[in-house]
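What follows are several structures.
Just so it is clear, none of the values below were taken in a lab; they were calculated from the coordinates. Since we're looking at a predicted model, the values are computed, not measured.
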Structure P
Amino acid sequence: MDKTEILIIASIIILAAAIILYTISHFRWIISKKNRSLVHHLVENACLEKKLERTRIEKEAMEKLITDNLKNAQQASGAEEKEDNR
């Protein structure tokens, strides 16, 4: 083998190694990007879950307040009717 054949074979080996390293790093980058995206979506879902829970609690409190006010109003109107009947 002369020097040009050795140079060509060495160049092919180096090129193949570079392509393999690029492919591996590119796939790692893709996986990392997908993982970041998943984490972002999980954090966003957790925030939405907290907001929904807070809204549910506020809704229950408002419903309780409204029902209590309606009961009080009904009792007050019932007391007024009894006074009118006397």
Structure Q
Amino acid sequence: MLSLDLDRFMFELKEGAVKHVGPSNRAATAKLYDVEGVEVREFGDKRVKLAFEDEDGNEVEVALFPGDAREVARGIELLEEESRVFE
């Protein structure tokens, strides 16, 4: 399940193209639940890409610099040691 929260975005649909026409100071949140597939790969010369897909084919991709990717890995390792989630 993909959940999108678009905070007061305004879009224009013209000749089949979608364009944001509101102010540029808006924020959005995307959440993907019930992930069925996970992929980790290089992204360009300096980033790591995490790609997640659910059973409906919805995808979320996140490109991280190596330091941030290491923090994600450390956080998962810490959860494995301390949390009941991995039992």
Structure R
Amino acid sequence: MADEPPFEPDTPYYFDHFDPRQTPWQPGHGLNIEEVFKNYQYYEIRFMKNMREIRVIHYVQGRDEGIERYRIQSDGTLGKLSR
């Protein structure tokens, strides 16, 4: 990626939405920990060590509703990885 996001690998970051169809994909506006607990639903995104893959966990009312993994493609889009 030419403009790597300023994220540390394997560190949880929280967001109010996640759209894997966005082109090019950008994580969006992050939430601080207080905002996370105020939201009905939110997404935890972790950039893997190679910074080319992300793990996304969708939370609703604090419960894990599913985990998805994506590869960040060279064009900035996301490609879903199988578990």
**Request:** For structures P, Q, R, calculate volume of the Cα convex hull per residue in Å³ and state which one comes out highest.
**Result:** Q
**Fill in**
Matching -37000 (helix-only ellipticity at 222 nm (-39500 (n - 2.57) for each DSSP H run of 4 or more, over all residues; to 500), computed) against labels P, Q, R points to structure P
